[in-house]
Structure P
Amino acid sequence: CDFYQKIFEFREVRYFDIKGEKTGLISKVMRSPCGKITIPINEPTDSQSQIQEYLEEYHGSGIQHLAFLTENIVESIRHLRGSGINFLDVPDTYYEVLKDRVPNVKEDIGILSNLKVLVDGDQEGYLLQMFTQNLVGPIFFEIIQRKNHFGFGEGNFQALFDAIERDQKRRGYLK
């Protein structure tokens, strides 16, 4: 983080200390002075965390995931799935409280639940996001649609962490 602060004048805008069933991570979110570039700097908290797996697979630090903006996440997800792209699973219980957590969502909750789209937001707006399984070595992609919301998806950080941990178990990395 010091590098981005000293060289590029980024500032820390969020701090997360996330714990899953078996692993954890610390994330500091850095933002550029213009506000258009946001970089999460993630560190493992134990020897089997998703960040440690990434470091081992990548043989050092690097880019864990790239985010791609879309105007219609439902159509984008359907197209990508039709092309054979697999996404992380989200438990059905996530959607049971979605309307209470983000009441201004206009999309059909049933469709979002069926596709496993994550939602986060506030009174001003919301965002819709999905994460692929690892596609290029340890790298995965995020598909995001913004509806007057320019946050980082903070409310989904734990859900994403848990989904990646389940994927680690599925792949046999995490016992």
Structure Q
Amino acid sequence: MDREVLERFLKLLSPDIEEAGRCYTALQEKLIHFFRLKGVSDPEGAADETLDRAALKIDAGAVVPDVNKYCFGFARNISKERLRLMHRENSAFHKFIEDLSNSSAEQVERIYSILKPCFEQLALEERQLLLAYCHEIRGRARAEHRRQLAEKKNTTVLALRVKVTRLRNSLTDCVRKRSNKV
């Protein structure tokens, strides 16, 4: 969002520029909290996107009696978009694993020969994280294992899940690219 749009948005929050800045920061913090509760990866980025979209829509002429409620309407839509995307990304990885488990020994060997260089492209810490996260544990023990892993990494379980999802997607993309070359 450009400077003029931001200034007009701030004036809607309060005519006093300092108070408007405080209102903006408070709204941004509430949005970040909302996105964290919804399980959205990058809640700060989602909050910024929400404020940008709302400000642009208001600048385009939308009549808004309550800026906070209006922004939370955008936030609900953005959280749905981002969670749908995360679900699609996870589904693609699980489909890959399912396909792998239904493959013949020859196919598994071929996939392994493709996967190994992709896995080795990851940093050592990323490889260790993937292996630790995907460790074969079931039920409550798995949840506890992942909570401890997040604690050890000084992060939240959600942030850990997002990181692992991105690593899985990176591996899946690499395998697909390499398998098209073979």
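No value in this document is a laboratory result; all are computed from the given coordinates. It should be emphasised that the depicted structure is a prediction, and the values quoted were computed from it without experimental measurement. Cβ atoms are built from the backbone, for glycine too; each structure is taken alone.
Upon calculation of FRET efficiency 1/(1 + (r/R0)^6) of positions 115 and 147 (r between Cβ atoms, R0 = 25 Å, to 0.05) from the atomic coordinates, which of the structures P, Q produces 0.35? Present the calculation step by step, with values, prior to reporting the outcome.
On the way: P: 0.95; Q: 0.35.
The structure behind it is Q.
Given a computed value of 2.7 for distance in nm of label points 7 Å out along Cα→Cβ at positions 35 and 51, which structure among P, Q does it belong to?
Working: P: 2.7; Q: 1.1.
Going label by label, the one that fits is P.
Kindly point out which one of P, Q the value -8500 was derived from, the read-out being helix-only ellipticity at 222 nm (-39500 (n - 2.57) for each DSSP H run of 4 or more, over all residues; to 500). Numbers along the way, then the final one.
On the way: P: -8500; Q: -28500.
Corresponding structure: P.
Tell me which of P, Q gives 69, 37, 26 when you compute Cα extents along the principal axes in Å.
Going through each structure in turn, the value belongs to Q.
Of the structures labelled P, Q, one was used to calculate distance in nm of label points 7 Å out along Cα→Cβ at positions 107 and 155, giving 1.3. Name it.
Derived from the structure labelled P.
Of the structures P, Q, report the one carrying the highest value of FRET efficiency 1/(1 + (r/R0)^6) of positions 75 and 131 (r between Cβ atoms, R0 = 25 Å, to 0.05). Could you put the intermediate results ahead of the total?
Working: P: 0.90; Q: 0.10.
With respect to FRET efficiency 1/(1 + (r/R0)^6) of positions 75 and 131 (r between Cβ atoms, R0 = 25 Å, to 0.05), the highest-scoring structure among P, Q is P.
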